[in-house]
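Trainee: The data blocks that follow each hold one structure.
Derivation of every value follows stated rules applied to the coordinates shown; laboratory data play no part. Just so you know, these numbers come straight off a predicted model, no measurement behind them. Cβ atoms are built from the backbone, for glycine too; each structure is taken alone.
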Structure 1
Amino acid sequence: MTPSLTEWGAPADRAALAVLAVHGRGQDPAFMRTTARRLGTASARFFAPEAEGNTWYPLSFLEPVERNQPALDRSVRVLEACLDRLAETGFDRDRVVLWGFSQGACLLSHLVLSAPRPPAGLVLFTGGYLGTTPPAPDEQALRGVPVVLRSIEDDPWVPRHRVEETAALLRRAGAEVDLRIDPGTEHVITDEACATATELLEAVAKRASG
């Protein structure tokens, strides 16, 4: 499987890091590209896959995992193929940040918690692990991975408790999680979330360039 990727940002041969940008339900790479302008980093090359029909899996992420099959497994394979493609481009895992919003954040949560392959960083905007049974990654499987996890108190699609449970699972796997849930009722990405994600990207870029 060779995924089609929308690319933007610093030239690949000069970028300090790569960002795999995973959109939400009903969105496409253009949404992530527009949102990336709020991140303000000039040292990253962004790569964004597009879900078939603009959705990574059909039902709510709160449903049992099997109810979102086979689309879920197919989407995981797309992400894994994207990471292989980035490696071929010269971006090994220690230079790749995973970034997702909404359904994209849920899919990335599922990826890193179900089959941990530690990235350089993880940015999850309004999402959490999939299914009714929490995944059980090995302790320290994500040791030292910086994570920015942001959501909204009364988001209409993503309950607060699932975001908090996801943060706890990531910490149990050794990740360094920065969790913040702001008041509100809208499905949005705040300016604070973008600013903190920018700090993570800059820190990863500095480490990769050091």
Structure 2
Amino acid sequence: MHTHLVAALDIGGTKIAGALVDRDGSLLVRARRSTPAQEDAESVMGAVGDVLAELTASPLWAGVRALGIGSAGPVDASAGTVSPVNVPGWRGFPLVERVGAVTGGVPVVLVGDGVAMTAAEHWLGAARGYDNALCLVVSTGVGGGLVLGGKLHRGPTGNAGHIGHISVDLDGDPCPCGARGCVERLASGPNIARRALEN
């Protein structure tokens, strides 16, 4: 019998993925939906709800002790809200509250997706055994996370190490975040492809 499982949600501009994970990091149940990123807030939440419904329908759900969310940023972990640059319908969206309403009292923890990835890499992956690490996500967006002194460093809002919206070209292209020449505007997957096609 699987007890002390963790549920995980990965929320990005392209996909919403969920899993039930055991103490060894094995994925026991997986669910996935495309992110309706250009639709309204409730449409995006509907896709999250579909993923959650698959997870909570599993007989293993009874063993879940917590649910962790890694979301495209920026996030505000203290407020439980998300404002992913690549999901315009979600600005200050109360994701922790909305997910908590579905999970039946299971504690919900929110961090930026780069921070979540960094936690996983430090636990089981490329940063395992290292006291200090910077891990980067290059996908629909660009994110990151930090391990300092052997511990995950979330920062006060859950975004520490999120380098995607550092401006590296003050005269560069406008970014949806409101700045110009952000790392993400130059180096994310879609923006690398866009720039290649323009040249």
Structure 3
Amino acid sequence: MTRNDVIIKNLGIKPYMQTYQAMHHFTQNRDANTLDEIWLVEHPPVFTQGKVGKAEHLLTKTIIPVVHTDRGGQITYHAPGQQIMYILLDLKRGKITIRQVVSYLENCVIQTLDYYNIRAYAKMDAPGVYVEHKKICSLGLHIKHGCTLHGLALNIDMDLTPFNYINPCGYAGLQMTQLKQYVSHINTHEIQQLLTDNFIKQLPNQ
């Protein structure tokens, strides 16, 4: 699907490394005329450790694999029931700063949650989105050739237990939450539509 010159792909459930490699292949091979893309995906259970991630933030060894990645931030957890939105944007072409992109991501989640009458907010010193002092959405980015990789992970309807095995995003004692704790009926397609619409409408010249 193409919306306002941004291609949106729904990848379903895909292994983390397969998606990671595909993002890098796309970015490596894109040129000045390549349309930006948004990838909607879920991953089988995996811990991902950011490029400056510290090993001590993994508190307990489990059978869940730990993958080292080049995104910013510390360790987090992915699993089915968490909506991931990867953004593959040409920042140079759009004249967008990395700080703006972070705000766009946070804002699109805040606006999406507002649709469900959930008051969410961002923190200047700890990227992501929070509800009632609990984190509901993590984000991390990497910039290559002036283009973004990675994006956000919004907890929808998942088993949050593995977050207890880490210091989420490097913060000891940080509690996680998810949409299902505030909304009785989950419509995944509706959430995907809201996230992508709320993100794209912030982009310049959209």
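Trainee: One of 1, 2, 3 was used to calculate distance in nm of label points 7 Å out along Cα→Cβ at positions 5 and 181, giving 4.9; which?
Mentor: On the way: 1: 3.4; 2: 4.9; 3: 4.1.
Checking each candidate, the match is 2.
Trainee: Something else about it: Of the structures labelled 1, 2, 3, one was used to calculate distance in nm of label points 7 Å out along Cα→Cβ at positions 21 and 133, giving 4.5. Name it.
Mentor: Working: 1: 3.7; 2: 1.2; 3: 4.5.
Considering all the candidates, the number was obtained from 3.
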